[in-house]
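Just so you know, all these numbers are worked out from the coordinates, no wet-lab data involved. Computed from a predicted model, the values in this text were never measured in an experiment. Cβ atoms are built from the backbone, for glycine too; each structure is taken alone.
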Structure I
């Protein structure tokens, strides 16, 4: 196996593109997930992945084999993501654009408006190191990825490499061109910052298992209430501290009363909805369609539900542009 890899490396160094593809393809998906965690955007993650593969192709002559090829690729990917974060080229926030709906005053304006969902169909976890603290699915949840985006770039990189991927401090120091002491200090600050931003109730009230009857029943109750315009029933399914958000529109509604005011304006019994289930970030999601006057159902975004116990603790709406990533059409017959 090692000999085969060595042969591929030599062929790739000699300019064999197919050999390079064979070397890197097994790591491609997990590298994209890594870039997504760092950048919070599937589009940005794909751009960073392409930069990573190009840099690896151009720099393969400098690969000395002291670490594994996978670790070398993670080093390049992390560097490209840090460059992207420091360049701060983020898509701007957008204005409210739902016709004939005037949103109520928000609880606050969101800090992370470039957030995008990640389709479960693309999720692929690589092997975890001995010091990983998070499950791969937990570490791609919307709440986790959002909290990561609020960390300084270096702390963000250290926390993902150490606590999500499980690399040792010495390995991370080598990947970042730093020292073990510096990595340990950054990790301590990152853990503290992440802890302040994650939901403290989430650990005490686990969501239903993915794909379970309990999860399905809760999602079906949400669909019935939303689809029938029954706002009281919809609000009853929410936790007291529910968060409703809709990046890249920065409006956020925290708590049942605020969510109730928002859904009173948005969800109406005289509208005919259709819902197509999917999954994003390890969570249940719904592509929403609204029947138009000509009879066709037009897409109205993607809802990703965060569940806590037997209630919904967050509803995150994304724009129609994300639907093709989930194999969803813009219109339904």
Structure II
């Protein structure tokens, strides 16, 4: 290895509201040396995800919070540059939970070998990564779609939502997306959604009614808040609500706003269910094979919003998510 310094971003303080520069610390430490059964990965791409905001809070969740002064948790992709591991030789490309840093040592647990010659590396963090698995299992296993269903998707221009709408069309459903801004809505329509609604325009409730004249059988929620309430008002009998995320609430300084229209679940005998993609870890090969097949056939598009920079650019890149500045999967490429 040509360098001996590993730059890292560590969590210095628990954010209140939107993360600010003082919540982070940029740290240097020596590049780790692999022991027997270990390898060192040079990180090339870091996945930037809304879930990161929840990992920064000290409260019960599906994963322990990131500890103060610990490297910020992040999925990543990179290349093995030193190895004492029989399954991962130098030159192998891999994905895994690497953190916001330039180098990481691993014993090989939960690493996935990938081929950068098949698709670009960022795609392994998007449609062929945990983002794609979230869309696949959330839609098919939790949403239980039937051909002909109307599927309403919030955050439709985001990493997961854009894939869900395309999966709906592949499955023979009608897809209606909600996104922020004309550019995002135009791209959502280009993906094949039957309708794209700009939540920044007036009378979103009325426009959702017009776009879903027969109601909503599956609502895939990525944003929570007011849009969740509007979607609940359109449910049909036996509808399914998939709770994937609530990005509108992640920086809330006060108590998170819950659904006001929850009685629609009772009236319509509907089901609202949250899920965590890691619950389906044993079935990732199934999901990855299906997504890869649709990519090859041209039925599915994976769009990555790649920002070039260093690990020091991570804090500002993360804020793009909460400001609605990304289209598709946000990735920080270490240049």
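Comparison across structures I, II (criterion: distance in nm of label points 7 Å out along Cα→Cβ at positions 18 and 98) gives the highest value for I.
Each of the structures I, II was assessed by distance in nm of label points 7 Å out along Cα→Cβ at positions 10 and 42; the largest value belongs to I. Comparing mean count of other Cβ atoms within 10 Å over residues 114-121 across structures I, II, the highest figure is found for I. Structures I, II were shown, and P(r) over Cα pairs in 10 Å bins from 0, in percent, for residues 106-209 alone at 13, 42, 34, 9, 1 was computed from I. Given a computed value of -14000 for helix-only ellipticity at 222 nm (-39500 (n - 2.57) for each DSSP H run of 4 or more, over all residues; to 500), which structure among I, II does it belong to? This value belongs to structure I.
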